Structure P
């Protein structure tokens with residue numbers, strides 16, 4: 001029998017919770033404006049829905065697109081290449097379009113260079129003429145312009161391209177660019193912009209290395225009163241030093257205490273100093289080598305959503321998630337984890353804890369029945385067996401990383417007691433998606449000895465899920 005676990009998220013509102021607030025507010029507004037069944041309106045405008053946009057590295061099939069649509073994804077984005085405006089005539093370098101099936105509208109992203117060299121008024125017309133010929137009757141839902149260098153004509157080019165194409169144009173502008181007059185002019189011309197604000201600094205999005213540890217409102221203060229809608233861009237692809245295959249693999253191998261020592265002091269999230277030769281992420285690591293990693297999982301993404309939802313001005317128009325993770329094991333956010341989180345699940349692991357007794361021996365099994373992962377922590381994930389009276393014996397850690405003898409006689413856990421141990425804690429550095437772990441056998445004074453089994457799993461945002469198993 002497992003009691004209902006306690007579940008704390010430090011007051012952070014879930015995405016489904018935010019949607020509920022919007023619906024409730026709209027309902028109250030409509031009720032307040034009604035008069036005896038005849039509608040009268042106060043002139044207030046309902047908030048524009050925020051959109052969730054997912055960028056793609058490759059094409060997607062109908063099944064994947066259906067899952068994304070069901071989880072609330074409003075638009076997909078594919079990168080198609082570059083527009084060079086530096087010469088006498090615009091030059092387009094387009095990559096072949098990936099096959100994107102399914103019902104979700106698809107936008108294209110293009111890097112624009114040469115805007116600082118002076119752009120003629122006909123440049124936007126020429127660009128759209130070439131793009132229109134490429135698209136034919138399958139127009140994208142939006143044109144996204146990545147503008148690494150701004151010039152005086154950048155805003156004019158964006159607005160003219162929107163007028164020529166009849167499509168919405170969304171420039172990508174960094175925090176540093178928005179703090180310049182040229183950047184603000186571009187944002188005003190398009191009436192929206194995509195701003196890289198969260199995630200790993202892997203090169204997928206510009207400007208994340210410029211973002212200081214400041215509140216989101218401070219980072220966007222320069223455009224607070226422009227009336228421009230901001231789309232928050234999040235870089236999801238993990239980062240490693242040295243580089244491995246693009247999405248790495250699950251951390252379970254590296255968090256084994258026999259494979260690596262974990263260091264918090266790192267220029268990324270964690271460093272693993274290899275103590276036993278290991279192959280990880282498509283690369284072999286020898287003893288003494290160090291692998292640094294940074295990643296985003298559902299709990300961190302949850303924090304990013306929560307912080308941006310609290311912002312009043314500038315108005316948040318939605319989120320761009322760059323990019324859709326592959327299927328299978330990944331470092332950080334996997335595809336199933338992302339889809340199920342966007343669909344309203346998670347973001348913490350779902351622990352199923354089962355106690356097995358046989359005579360004087362007891363073991364405990366922990367199963368993570370979700371695609372969501374725990375934090376990498378030396379103390380946050382554990383199973384604890386407490387004895388009502390007497391002393392217990394635990395010689396094996398089982399499938400856990402460490403076993404610590406202790407006491408709870410004072411009402412609190414204390415490791416390494418001076419007398420006999422009446423409690424034992426099995427510690428796991430990292431609980432992977434779908435992982436099953438069994439403790440070593442604990443020997444009790446008798447088959448009738450009363451015990452309490454407590455458990456705790458910590459998510460990467462610091463939140464805790466915990467429970468008691470009888």
Structure Q
């Protein structure tokens with residue numbers, strides 16, 4: 001087969017459908033087969049160790065990481081190559097179809113003879129100008145290629161919707177690729193007043209290209225409200241630094257704070273006591289802000305000073321309501337202090353209280369709020385939005401405003417009206433019948449200007 005034959009075969013609709021079917025099967029396998037991203041590394045490793053077949057399909061062929069497997073990427077690459085070549089090959093024919101250039105009079109007359117046409121006797125008031133105005137009344141653009149022939153087209157730009165729809169796939173591909181290679185997801189915990197400059201508590205996804213995003217911001221305040229122990233509102237304000245000024249952004253649940261390509265989503269909060277460790281002479285040895293567990297789990301522990309003193313902060317009792325900001329100065333919290341692994345204090349403290357013990361004392365200065373957040377940085381979301389929008393516009397343009405073409409020829413006694421529609425042939429036949437009735441009666445469609453057909 002020649003190179004031109006291979007090109008025509010690869011850009012055929014059959015190959016496009018086959019590639020789409022292959023991608024659909026692979027995406028179905030992405031749901032049916034165990035995926036490492038869903039199971040986690042440990043469970044996935046246990047799954048593939050159970051059988052040699054599972055290891056071959058999930059690891060060797062890469063179907064356990066199907067979205068990045070060579071099989072999926074190969075078919076995806078073939079699909080987009082097919083798409084680009086189809087677009088290139090269709091630009092010229094589509095542009096020629098869009099151009100308002102009729103066929104020759106001889107060709108239109110031959111068309112009218114070959115296909116079944118609507119016909120009727122010429123009315124007494126017949127004239128080319130009157131016939132042209134009738135066609136314009138149905139929304140057609142009219143040209144007069146000959147003395148006894150009119151050609152008209154409606155929605156002539158509809159084929160451009162085909163190009164626009166297929167172009168949207170390229171934008172979706174570019175946006176998805178950009179997101180994949182630039183997406184970073186990390187989590188962090190900050191207390192009010194604390195600054196962040198890259199101290200992630202956990203990196204959930206490292207971007208394949210480039211380091212983590214360089215961010216510098218501080219947690220200004222947390223607005224956390226509970227009703228009978230259940231969270232009913234959570235918001236946080238962040239202060240970002242930029243040249244010459246600071247900018248405040250607010251984040252709420254499901255409404256992240258955006259800063260360039262980065263979004264900060266606040267998802268949990270709690271109490272953060274500010275602790276001072278002093279020695280026997282009253283000198284401050286250490287000062288820390290500790291984000292403590294709020295309701296359940298083991299106590300939060302922190303080692304202070306010379307590592308001989310450890311403080312355990314117990315969660316609030318299940319029966320204790322989460323304190324509002326005006327209740328923080330009077331909120332008691334339970335602390336346990338060990339020194340050289342020996343318990344030297346175990347009791348309740350309120351802000352402003354101190355617990356004295358052999359070798360020093362622990363001061364609870366105040367209680368603040370802390371917020372847990374997910375930090376997501378990615379580029380390409382705008383391309384996805386534009387791609388989806390263009391795809392919808394292209395479909396509407398192509399399918400709803402579909403192209404219709406008619407030819408009107410006549411002799412001394414009768415006229416013939418023939419047409420062609422891309423979709424909805426039944427409705428188009430009704431439209432042609434209405435045109436024939438208007439032409440036969442010699443009436444003009446109302447609301448049209450009195451313009452003759454262009455030569």
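Coordinate-derived values only; no laboratory data. Remember, it's a predicted structure, so these values are computed and weren't measured experimentally. Cβ atoms are built from the backbone, for glycine too; each structure is taken alone.
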The value -10500 for helix-only ellipticity at 222 nm (-39500 (n - 2.57) for each DSSP H run of 4 or more, over all residues; to 500), derived from one of P, Q, belongs to structure Q
Figure out for me which of the structures P, Q the number 0.95 belongs to, where FRET efficiency 1/(1 + (r/R0)^6) of positions 79 and 207 (r between Cβ atoms, R0 = 30 Å, to 0.05) was derived from the coordinates. P
For volume of the Cα convex hull per residue in Å³, find whichever of P, Q sits highest and give me its label. Q
Out of P, Q, choose the structure whose coordinates give mean count of other Cβ atoms within 10 Å over residues 127-134 equal to 19.4 when calculated. Q
Where does the value 21 come from, among P, Q, when relative contact order in percent (Cα under 8 Å, 6 or more apart) is the thing being computed? Q
